[in-house]
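Alright, structures below, take your time with them.
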Structure 1
Amino acid sequence: MVVVVNGRPVIKEVFLKRANEFDRRPRGYNVISWLTDGMGFAQENRITWEEQRSFFTEAVKSAGLGKPELEKRIQDEIRLMLDEFRHSQQPIELHTYVSRTMGRIISHVLFNRTFTKDKGFDELLVALKEVSSVLGGKTSIIVGFLFRLKVMFSEEMRAVQNSRDTARRIVNRWIREEINNSTPSTSEGYVGAYLQHRKNLMKERDDEGSFTIKRLEANTMNLLLEGTETVSQTATSMLMELSKHQDVQVALHEELDAAVGKDRLLTWSDKENLPNLDSTIQELYRVASPFLITRFVSNLKETRIDGYLVPRNSLICANLASIHFDPEIHPHPEKFDPKRFLDENGKKMSKEGPYPFGLGKRSCIGESLAEMEVFLVIGAILQNFKIIPGRQKGTLNFLPRQ
């Protein structure tokens, strides 16, 4: 059974209050298990999932999340993107540029290098974009025998399977290079930390536990896909929406000029002095997030949701649009109004949602990094450009600010 949960009270009950009851991934062959052979953050359950997620969180903190070094790396990548905008003579197909930037950032977090001179990097970006096309569509709700039939006979899935295999080949090559080069002094980044932890486990107890190489390959695929495509699609959709609101951009330009100036890029610590930018980003998350249906979770036992009987092993997801566009939470939800997240004094106001990266135990594992990236990318673009829609669908013009 497929269950789509709607409305703030029921969504919060299922995904927050009863999270332990609905924290499993669906059983049976499905698009997520197909992507990485049933392994990885996106698919695994309970003890293995908790152990792997906890290790990733600690590893990326050690690698610089929340520290100036990682923020500087993000800013360096953003500068490269801004320079490309300045030198472009044509309307910009934004997703390509943002995807490349996000890909270099997540590569640094994972491998402590960006692969800019590796021919496989651009090939990987193309492959990840193709793979992501089936993760949020109708294919994502097909499981079991029907999904096997789709993989076997669908031309779309054959093309995506080729892209999946390409991405796997590149990722696995990078990991093998890391294995050959990894030493305690170079084990920075998630992959290096994982390999060093695995080596320590083997030395201490002659058992790698859940820290297998195959699981590392699956985790890395998950992280590259989420860190590149999910974040770039979100940022691109938000900027496309922002291009429609010139009055909002004028106010943001004024705030950025006053609080940050034009001699440096904004930082994450500037956020508290940029309430208009912060509230605009929240409103963009609300109206322009491309991912309004969460990934499926499942229940181990028969249960009830909002009075309805739900069989065991059902497919359960949340319709986040039912919160983002709820008039009781956001009056006149069809109106683009960043001020709805500010109080009468222009300060940020605590408010329900939005949830661009999901909610609950199974929300996006890289949510903190993604939020920082989106804030810094959109803020830096606004520091330097006025954004207007291009003539061709999906393109934008970036007009340098004087």
Structure 2
Amino acid sequence: MKRFIKIVFAFIALGTFALMFSSSVTAVNLTDEQMVEHDLSLVTVPDTAIISFPVAVKSPYGSQFKWSSSDEAVLEFMDGWFVVKRPSEEDAVVTVTVEVSRGEVSDIREFEVLVPAGETITRTFTITYLNVSEEEVAGLKKEYKLGEASFDLEAPIETGGKVFIGWFLDEDLTEEVTRVKVGTQGDLTFYAKWDVPATYKVVHYGEALEDGEYVVLETETFDSFVGREAIAEPLEFEGFTYAADHDLEVLEGVVPEEGILELKVYYTRNVYEVTFDTQGGSEIDPLTVKYGEVIEAPVPPTKVGYEFDGWNVEFPYEVKGDVTVTASWKAALVDYKVVYYGEKLDGTYEVVEEVFGKELTGTELTLTPDETFEGFEYFEHEDEVATQVIAADGTSEFAFYYKRL
């Protein structure tokens, strides 16, 4: 009975002390030394302890408290309490020290606490775990005693692919708890929060070549958990551009417990220009086509003095970007003319004969005056044209002159 009375008295005294320290105190003209001294004068601990007890950890002046024990196997400070672990054979006297500091000023006070040998019978409280199976909490702590040392909550066994997130004090899983501190009283209920594995899909749709429909470009499958938010990220596809704010897009959602969340990303098909470089031939209008569209060769262009020799790409041609298609040509046989001039009696010249021939466009051709005319003799006239490059339009003309004998 005496021991019980001492325990009750200790709690009352310490409760009064804690209340006193929680009151607002204004330090008027007090030095740091005086405030530390005053804090120490208010601190008290029980002379005898058979059950864990709290101690002051807050100062009305903002001083810092540091507690220590000469024998932590009997009295151990944790979470603002001294946890009592009574020896089994002999009583123990433990020195408890508190250091109060404020800035560079500090002081200590020591107390001797008798911890009688024996066992203290205290009330036992139950611990209930919800949102779990018996298998998952088979090895977990199911009860605790008043004054028991603080302990961390253990994680349950993860089954069925679930991932344990933590323990919570409320059914809505908003107030997480990881530790039961010494001094806690009453039955406890903890709610488990789990992540349940699930998958979701992100389907990327690209605009088809015809009808404005969309086809699947790629489907991604991601691992996640039920209730988690999922966000789709656009990808890069050759020939397509992400269509932001498409009417059918679904870029985010919550992974459901049943069914599969499908997010949707849309892309428009790029449009490119095909131009034709005819290299001096007749013009061909450019084409505007979509990525992946296959085009046929246009009507071949024409070019005076040349024969069309094809394009630098092979048709049918699949368009995958802006492109310039270039024509190639080969020289054609074109006409040229050789004019022979003979001297008239008045010293001027007239055409005596015209001869026509053919040669490839662009050929540099040199001729010699092989013709002979009775009464005339060839000579090198200043207007003679014996060498020239054959014009594509067939207008090349050679000229040789003969003087009268």
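Among the shown structures 1, 2, from which was the value 1.58 of Rg/Rh (Cα atoms, Kirkwood Rh) calculated? Considering all the candidates, the number was obtained from 2.
If you line up 1, 2 by mean count of other Cβ atoms within 10 Å over residues 31-38, the top spot, with the largest value, goes to 1. Comparing distance in nm of label points 7 Å out along Cα→Cβ at positions 111 and 255 across structures 1, 2, the highest figure comes from 2. Calculated for structures 1, 2, mean count of other Cβ atoms within 10 Å over residues 159-166 is largest in 1.
Source structure of the calculated read-out (relative contact order in percent (Cα under 8 Å, 6 or more apart), 8) within 1, 2: 2.
Who wins on distance in nm of label points 7 Å out along Cα→Cβ at positions 71 and 295 among 1, 2, i.e. which is largest?
On the way: 1: 2.9; 2: 9.8.
Comparing 1, 2 by distance in nm of label points 7 Å out along Cα→Cβ at positions 71 and 295, the maximum is at 2.
Assuming -2500 is helix-only ellipticity at 222 nm (-39500 (n - 2.57) for each DSSP H run of 4 or more, over all residues; to 500) as calculated from a single structure, say which of 1, 2 it is. The read-out comes from structure 2.
Just so you know, all these numbers are worked out from the coordinates, no wet-lab data involved. Not measured: the values here are computed from a predicted model. Cβ atoms are built from the backbone, for glycine too; each structure is taken alone.
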